[in-house]
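Given below, in the form of structure tokens, are the structures.
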Structure P
Amino acid sequence: MRLPCPHCGERGNEEFVYLGSADPVRPADPNAPLQAWIDYVFLRDNPAGSNRELWHHTYGCRSWIVVTRDTRTHEILGAAPARSLPSSASSTASK
């Protein structure tokens, strides 16, 4: 599988480390209810189809990128720098 790094161009997946889904949003309040933290840390969807994933270009530019990939075919549908993601629930509430 080849991943399109926004900085380095298309590269082999052996240059990257997979983190997981790019969709979970960290609770804005550190004192959020325990269930909010359990949901954030442990509960993940397992979609068949288009999924946004976080990848680290460990053996390249060392940037975090968000890759949109079809989990059924491994087709890469796009990639963008991870800085475009909201970091917490407060960031998503303001949008």
Structure Q
Amino acid sequence: LCPDSPDGAARTHCLEQKARKLSPLCQSQVRERFVKWKEDRNRVMAACDEDVRRFCRAMKPGGGQIFQCLQSHGQEVSDRCYQTLPKGTFFFK
């Protein structure tokens, strides 16, 4: 839906705008994915709070910078944080 939008808030905004043009069933599925993404993000940030302060203090929220930082420290983050990170995009311990 938004191939030219950069990651982060711009893509989220684009998807929210374009979702209005989708069928009701697709809108419902997009809405469910947004809710799940926000829940997952909140869960990761709660579990990785200490790791964010330790490794990603200079990163500003938004645009996926904190997640990229955690990914770059994938072998060093706490087990608690590592267990909540989405698999397939982060290093394996």
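Just so it is clear, none of the values below were taken in a lab; they were calculated from the coordinates. Values in this document were obtained by computation on a predicted structure and should not be read as measured data. Cβ atoms are built from the backbone, for glycine too; each structure is taken alone.
Worth a mention:
- Among P, Q, structure where FRET efficiency 1/(1 + (r/R0)^6) of positions 21 and 53 (r between Cβ atoms, R0 = 30 Å, to 0.05) as derived comes to 0.15: Q
- Structure with the greatest value (metric distance in nm of label points 7 Å out along Cα→Cβ at positions 37 and 61, set P, Q): P
- Structure from which -18500 was derived, helix-only ellipticity at 222 nm (-39500 (n - 2.57) for each DSSP H run of 4 or more, over all residues; to 500), options P, Q: Q
- Looking at relative contact order in percent (Cα under 8 Å, 6 or more apart) for structures P, Q, the greatest value goes to P.
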